[in-house]
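These notes open a run of structures that come right after.
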Structure 1
Amino acid sequence: MYRIMIIEDDMAMADVMKQQIESWGNRVMCVRDFRNVLGAFAEYDPHMVLMDIMLPFFNGYHWCSEIRKISSVPVVFISSASDNMNIVMAMNMGGDDFISKPVDLEVMMAKIQAVLRRTYDLAGRVPVLEHRGAVLNLNSTSLVYNGEEIELTRNEFRILQTLLENKGKVVSRDTLMTKLWQMDAYVEENTLTVNVTRLRKKLENAGLVNFISTKVGSGYIIV
């Protein structure tokens with residue numbers, strides 16, 4: 001079973017595509033908030049994206065470019081603008097295939113299955129963690145927010161990963177020090193405080209204010 005994300009503002013068309021793809025045993029999620037496509041992508045963690053070109057706020061080329069900053073998941077463009085220039089641009093922006101509107105459901109499924117076989121016979125999807133639009137790529141250890149990459153040290157990445165993996169739960173200082181110990185030698189409490197403070201400053205400078213909260217006597221939490 002594969003997870004497919006449909007980014008299409010024609011809801012009637014998206015629902016028809018969804019029903020067809022699900023009939024083949026897949027799971028499908030249709031994006032409704034076209035301001036936060038990247039956040040929805042990171043939360044759903046799809047195996048494939050079906051992307052319309054003409055969308056509200058930002059077009060499909062923009063969102064494909066944003067997705068490519070954090071993931072190599074296959075993106076198939078869908079558009080009525082199926083002239084050669086649009087097809088070439090879709091491929092150049094990181095697309096893996098192109099389906100013309102009006103969509104032929106049998107052709108759509110054939111292309112989806114071909115791209116999935118080609119992709120997942122060779123490599124798996126890229127794991128990411130997302131919160132408030134910030135996307136942490138677990139393979140490249142990079143953090144992307146508003147299209148900008150925030151440089152993290154190894155310890156800062158490990159702290160942020162642990163907090164995001166336990167989002168909504170308090171993570172004790174002992175747990176975080178154990179995570180850092182796995183990467184380096186013994187970490188003193190003061191060193192942990194310095195790392196968390198530095199990480200918070202980087203997040204705030206990028207616009208992520210109050211991203212990490214302190215629970216006095218307990219630890220830290222992302223909510």
Structure 2
Amino acid sequence: MAKANDISKHTRVNQTLLGPLERPALQWMAARAPGWVTPDFLTGLGVVGSVMCFVGYWLSGQSVWWLLLASAGFFVNWVGDSLDGTLARYRKIERPKFGFYIDHTVDAVTEFLTIIGIGMSPYLRLDIAAFAMIGYLLMSVHVYIRTAVDGVFKISFGSFGPTELRLIIVAVNTAIMVAEGWFLTPLVGDLLPFDVIGIVLAVALSGVFLVTSWQYAVKLARIGE
């Protein structure tokens with residue numbers, strides 16, 4: 001087990017469905033990135049992508065085609081968020097503490113912009129989006145606490161990670177553009193389809209946070225650490 005206070009020795013767990021394709025693609029991009037493309041530039045690019053998502057969802061109330069901007073934002077965010085660390089490792093210019101701090105601070109900002117942006121769209125109520133964001137941030141906090149305790153940074157659950165989640169959302173955006181009417185039709189009472197999904201997701205994330213936190217606390221108590 002890696003020492004929890006030694007960030008450079010943290011073990012990353014990222015066993016995702018698309019990992020076998022994503023990792024070689026990122027290595028290929030890192031090897032061909034021009035000199036002016038730096039890890040810090042890519043981190044900023046990831047934020048730009050999340051702003052594109054926010055604006056695209058916000059303006060989708062005027063035209064569903066603004067979802068194209070949101071979908072493009074997910075691609076830009078993926079490039080920035082996924083390639084910055086890969087590029088730093090490829091060029092051997094890692095700054096473990098700075099990178100860990102900035103990367104996950106920026107993650108919180110991008111998660112806020114993306115989820116609240118979806119809540120600004122006509123397809124999901126803002127209060128429900130905020131509830132879902134709380135659940136997502138709770139799970140993020142759990143991951144960071146476990147990283148601090150045992151030095152294992154787990155960014156995937158099952159076969160799904162951030163990349164798979166981005167692709168699912170882009171697929172949903174496409175479905176909305178094809179059949180917008182269905183997504184604007186109340187499903188239960190005055191709740192739209194994504195309102196219902198958002199409530200279920202928020203409750204599920206909060207429940208998983210509580211259960212996994214309790215289980216891990218019991219495990220640590222048993223081994224006396």
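Match the computed value 31, 25, 13 of semi-axes √(5λ) of the Cα gyration tensor in Å to one of the structures 1, 2, and report its label. Label of the originating structure: 2.
1, 2: which one has helix-only ellipticity at 222 nm (-39500 (n - 2.57) for each DSSP H run of 4 or more, over all residues; to 500), as calculated, at -25000? Answer for the origin of the read-out: 2. If you work out relative contact order in percent (Cα under 8 Å, 6 or more apart) for 1, 2, which one comes out largest? Once relative contact order in percent (Cα under 8 Å, 6 or more apart) is tallied for 1, 2, the winner is 2.
No value in this document is a laboratory result; all are computed from the given coordinates. Keep in mind that what you see is a predicted model, and the values were worked out from it rather than measured.
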